[in-house]
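Given below, in the form of structure tokens, are the structures.
Please treat every number below as a calculation from the coordinates, not as lab data. The model shown is predicted, which means the values in this text are computed figures rather than measured ones. Cβ atoms are built from the backbone, for glycine too; each structure is taken alone.
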Structure I
Amino acid sequence: MSNNPYILIVEDDAEIKKFLQSSLQLNGYTVICVTHLENAKHHFARFKPLLTILDLNLPDGDGAEFITSIRSYSDLPIIVLSAKQSEQEKVRCFDLGADDYLAKPFGIQELLARIRVSLKRTSMMSLRDDVYLAGALEIHMANQTVRLNSQPVHLSPIEFKLLFQLAQKPGKVFTHRQLLSAVWGSEYVDELHYLRIHMGRLRARLEKNPATPQYILTEAGIGYRLAAN
């Protein structure tokens, strides 16, 4: 196949696969479709797609195995597209490293929007050397400073760690357990009240109206994400 960038679709339902392929092609994307888990791993390793759209129920295994395999060596975005709609299933996929999760049945415009957000994240500058901008919010990663409306924002070390973690992948959902582990350590992954208290304080410093946040968005029952633009 061509080495041009493409989106990999891992889906065994023929009708959904055809619909996805035609819809994405009409919107300017190059698309490759596979139906089996092992074929998906092979294609990804060899051709490095821009993004993968992944079903979980595959003929030769659980699509979540694909997430685990890919995350061992790549950070390219993975959007799960599944009929499984439980909160527990979504948390499982996010904990493994999925970037987004969309339940079937789905609207193509919503999927396209989520693809754009994921691709925008991968095109952003290296956070270790540059500045992340979202509206009036500036996160200066190198010197660990934050500005809002061109004014410095004074954050506690914990608040900055939370913001830094979210800013590593704008638009991606981080689960409660992921954030607790990254900021406090693996022994704190069940201490959800720690996260809620400090996230509330962080929002109070950054948001004009913390009840309707613009920058730090909640995924109910799952976690948080930083607005992608």
Structure II
Amino acid sequence: MKEYIAILKRTTLFSGISEDDILKMLDCFGAKLLPYHKGETVLRQGEKLDRIPVLVKGRLHIQNEDYWGNRSILGSIDVGEMFGEAYLSPESSPLLNDVVAIEDSAVLFFDANRILNICSSACRFHAMVVQNLFFAVCEKNRKLVQKLGHMSKRTTREKLISYLSEEAKSHNRSHFEIPFNRQQLADYLSVDRSAMSNELCKMRDEGLIEFHRNRFRLK
């Protein structure tokens, strides 16, 4: 786990805490590292969650399939991101979605009870981690509001413009990469892939955008 300490230092959960102190806290928080191959399910719909997962390698998708196998992608998880924290409450329902590795990945799981309850040894930065956890939940809520904003648009073009505009803002530049291929982007925006691809080509022909695979430039 030592090889991921530098990554943990850049996460919201351990913001402001030195690498040496993070290393000491791994045992305090009951950290457990699990590897996943591409296509493996990290968290499964219907499970109860009592650990806080943090992605330290690879990339994951939060997704859901209906009775007929139609898939919707609810979000992408990048290295350093925490996920599943909304289900940690004792009264919380089981997981409503699957979390799947879309490339070979590794996840660190932390015992939620050990984080939320200050230990007897009173680690210097324990209270800071609890505060950071609160801030991380706030950030997740903000991202959820962003996605609801995309989904509230009526047409495929409006959804694309909303999503691509937000990506440009978050990257602070007009050219950027998105974490989805075409099918995944269609699943994320809940639109038909062919209709979306046609709309992207129209936007390109109209001089609004340029793109190559998952690289985009807004003009």
Structure III
Amino acid sequence: MSAAGRTVEVEIDRLSGWVHRFGARHGDLSVDLAADNEAAERLVITAADGAGASIAVPYGPLPASSSRDADALVHALHRHVDRTRTVGVLLVRRGGWAAGVVHDGRLVSAAVGSGYVQGRTKAGGWSQQRYARRRQQQAQQVYRRATDGAVEVLLPHRNTLDALVTGGDRTGVATVLGDPRLGGLAGLVESRFLAVADPRRTVLDDVVRRLRTVVVTLDDLA
């Protein structure tokens, strides 16, 4: 597969059709199951004309299979993503945060909060340093509220969570998950990190939908 060009999210129910259309555009497909340096699996698809696509496998590895048939592996991926599971969601940005628990595609527990971090200033010298300190203090306040919200929503489900999907601001998410009360969730964090707007309930609802999508990376020939 040549250099990556762009990524798209494809709903799992539409993936089979997407793969068939990819083959119609680029010719016969070969597919393989590979793992990256973090052991995250992906379906690597190569077309007759050299175009390639890589489909990240969420929620752990696919069930063992010796098949290298594109339809069979895509079908296996569909069954895997569609399986009933309980997924935690943690979204953190300086403008807000959201935590939720999703069971079988339904949001069963959630909390959302807003935040405020002062905009950057063009002033220099001491004024710039003062604004920077104030911005940092405001961000830490948002992160503390996000941590308390995550503890309230996620911890009661800790023993039943199959995965934790995160998104927003990596520094904010890392700060929240660095709280000792949430230490047991570290091993559940999915490698996929979601780009989201400032978390609001509508943003959280959209993430619930996105839990049934897969990320497809297309190379520069696709």
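When distance in nm of label points 7 Å out along Cα→Cβ at positions 49 and 193 is compared over structures I, II, III, which one is greatest?
Working: I: 4.4; II: 2.7; III: 3.5.
When distance in nm of label points 7 Å out along Cα→Cβ at positions 49 and 193 is calculated for I, II, III, structure I comes out on top.
When relative contact order in percent (Cα under 8 Å, 6 or more apart) is calculated for each of I, II, III, the greatest value falls to III.
Here Cα Rg over 2.2 N^0.38 Å was derived from just one of the structures I, II, III, and that gives 1.12; the source is II.
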